[in-house]
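What follows draws every value from the coordinates through simple rules; no lab data is involved. No experiment lies behind these values; they were computed from the predicted model shown. Cβ atoms are built from the backbone, for glycine too; each structure is taken alone.
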Structure I
Amino acid sequence: MLTKTLYRSDMLRCVLCHDAPCTSACGRLDPAGLLRSIWFDNEKQAAARLPVEIPCRDCAAPCEKACVRPQEVPIRRLILRLQEEVKPELEVDPPADEERLRTEICGVPLENPFLLSSSVVGSTYDMCARAFEAGWAGVSFKTICSLDIHEASPRFSAITSDTGTIIGFKNIEQLSDHSVAENMEIFRELKKKYPSKVILASIMGQNEAEWEELSRLCAENGADAIELNFSCPNMAEGGLGSDIGQIPELVERFTASARKGTDIPILAKLTPNVANMSPAAEAALRGGADGISAINTIKSITGVGLHTYVPEPAVHGMSAVGGYSGNAVKPIGLRFIQELGDNPALSGMHLSAMGGVESWEDALEYILLGGGSIQVTTAVMQYGYRIIEDLKSGLNLYLAEIGAGSIDEMRGQALENVSDTTDVLERDTVIYPKFNRDKCIGCGRCMISCSDGGHQAITLGEDRRPRLNGKKCVGCHLCVLVCPQRAVTPGRKRVKLR
């Protein structure tokens, strides 16, 4: 059911344009929307949107000529593949509504599980309004504080792929640079215009009195819930942000202070810059928190200038350790959500999960490990609020395919299948790789990796096709991962002889 036919690699030259010329040139289909769905692992929804008869087969492909990279993106071929290879495999019709996506955050209704996480993407009235109009269920508003915030320039750097897309993202961004009064006015206006959308007010106090006061003010001005920022790695002053999140006693104390200010739900946003998150999470629970948000960004240095010797981003000859995010941190985020979701002491607490979510599949992985709502920033910074369309429609179709009535049915379903140690794993069988000779182009990458990073079990024949020595193969599947053609897949199983 989840086997993919089309991948990002099939359309790498596409840059996901704003107001894309390909769609304007076509006039009958929406090539840009179809390509965007492929990019975000939503090929089935793209295929489902196609009419019974598409105009592409005998078309001169004006979409490809109009492309900002003329003739470099195989738009016509991709749409034909959606029609011929993906659409026949659709098992159910896309749902006509989004009822399956409805959920809640600490008892507060959510139209769907997707919120903007506390950052620049949710820092003004206009930005939140545009996100709500696009379909986001809510926002964790950029952290409100009484500090006098002055940002550095530049303040971002990134690790990118060969195509320029961001894999990992570093920021030295701080908190909201609006006054507390200005942010309260934004809350009032947003709730007036968008009463069904959820405002999760991120706050940071400098002492117990400030945590209580900010909590009270946010609740009085329309916030549906409070998020306590115990995790920002970019604070100019010590004793704030992630400095708090690493000390459970402080987490409990300041959570209790915020709880004095309001009776609406409170979530503690915890730092991943720890070995284990449970001590801080349990401390938040003792302090009165109803849920946990995780993860925030990871302390990092993304690179160093080889001529200046200044790490990135360089600000007048200096830099600083900053927060790392993006799809590269998803494995770390999943690990922490699994830890919290599997902790019986936290049973019943809402987990608002984040860290590298770009597609509905990323989001579902967090839900399967215990996440109840999903927050996103870096993908929005790279691709815009419009990604919500594929986040919602892809997840909605998946739920319909498996017969699930709601996302809540999926929460935590993967927890029983993961262990903190490898001791529980079965070790008496080997699953050999299987080589698809029609897809194989004879590059030899599988052989190189097996020879220099594996068990020397693969050789190339005279036809430049791989040959497997079963006596040497241990079933590590390095060859499966490195094949650029996806021509190597898991194959038959062999029981080891003791």
Structure II
Amino acid sequence: MVRSKLDTVHTDTLKAEITELIANLGEGKVRGVAYDTAWVARLAPRYPGCGFEGALEWLRRNQHPDGTWGGPLVQYHDRFVSTLAAIVALREAGREPRDERRVKRGENALWKLVGRLGRDDSDTIGFPVISAALTREAAQLGLDVPLPPIRFAGAYRKKVQALLDSPDRDWCASTLSFSLEALRDALHEGDAVLEDNGSVSSSPSATAGYLLSSPNGTAQVSLAYLQRIQQEDGSIPAVAPIDLFEIAWALNHLRLAGAIEPDTPGVRPLMDELWREWSPRQGCGYSSFLSVADSDDTAVCFTVLRWGGYPVSPQIFEHFEGEDHFVCYHGETNPALSAHIRLLAAIRSCREHPWHAAWIDKIVNALHRFDENGSYWWDKWHASPYYVSGAALGALRDIDDQLARSRLKWIVRTQNDDGGWGYLGESTAEETAYCLEALLDWHITAERVDRTIMDAAAAFLRKQLQEDDRETPLWIGKSLYHPAGPVKAAVLGALYSYSTTLF
């Protein structure tokens, strides 16, 4: 197809936006969320004048009309735990006469939410321990709230007991530290808890929980951390910083789109930062202030660094290999589908490694076992199946085309009338970007995809960029959150690939 002047102008605009995005990567900032804001709001009476009254004000301004708190699209675990945390905070720290009215509306909403939790594909992080702890605290404050059904409760109890029975009780080396707010009563005076920036696992809510359990004046570094990350509107992000994740995942989206090269201005310093944080024994995690590595971030970081010419070894993946699958975190209660897809994408390029074929077989066999419906996968790190199913097309191509084509068919058949995709009731730019990115790659490398599907998706994304800058949280933490850098990179990358591939 002949390239028009308008297409050329649009591509130039995309290049400019990509350049701006690259220049702003590395801070690892995400927008505030109700759950972490609620925990920090509880510090307001304990640390007056530190600015945490702003967190209370944010809670007052951001209750949904149905009485809940949480993301704009309904994921029930997110709404449940965010609402529970908010009404505990308002009952404990609120002083306005209308706070009690807000609490009652939230209390009533929880009884409606509790029966719908089973509709979610996945829980939020730490839900078994967090919901139980908050429910107990709510009861102590005189609130009448339901006890939610708990998945993986037995596995969580074993993890908690193993940590508490450990002679060194190194919370920094355990994923349970991310949910410390729910386990703070078990802390001992000599326990290793804080990262170098004063946070607990780069989690504001866990850090607030630590401060609630500490004597006044003994944790000034943690207090300073929370003051530093509080946003202008008073809210608190779900995690801070998330710098390594932001850099690696954003660069990977742009790399896949052909929008950058290793020596594109601004890219090499970002890869140098990843390399400085890279551990040849464990890989990396989502934050430079985190002691625990995971296979998901390690796989993406490995892919980007290998592309950039850094001497990373695929031997790193041995650290995450289990008997019949790979773990995302050691001791996790359920496997991560996306981590397997990211690992497959990383390993497929490492033909020189002696375990290359065996590892691919292990991953593909695990993906077949996890394939419950034959059309799509859901993942515990994201509320939308389009996130993992889209990434699967490129990873599985020429390895298991039949499995890939079943995801392809589901994506193609579920496009909405507006040209976008969305799992929670409406199309979003993020989910549409993942689908368009996957379809374009399949179209280029495997077999032709109906052009009208991709045209409609690109039109939807262009309209979103021009008219709607809303951020829709879809990533699963302890509540839903939105990592702006990687999502913007996915959107810009998909549009760049579309504009340079189909014209």
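Of structures I, II, which gives -16500 when helix-only ellipticity at 222 nm (-39500 (n - 2.57) for each DSSP H run of 4 or more, over all residues; to 500) is computed from the coordinates? Considering all the candidates, the number was obtained from II. Quick one: log10 I(q)/I(0) by the Debye sum over Cα atoms at q = 0.07, 0.11, 0.12, 0.13 Å⁻¹ came out at -0.43, -1.04, -1.19, -1.32 when computed from one of I, II, so which one is it? Structure of origin is I.
Tell me which of I, II gives 2.4 when you compute distance in nm of label points 7 Å out along Cα→Cβ at positions 252 and 268. Derived from II, not from the others. Look at distance in nm of label points 7 Å out along Cα→Cβ at positions 84 and 308 for each of I, II: the largest one is in I.
Looking across I, II, the calculation of relative contact order in percent (Cα under 8 Å, 6 or more apart) that yields 12 traces back to I. Structures I, II were compared on mean count of other Cβ atoms within 10 Å over residues 36-43, and the highest value belongs to II.
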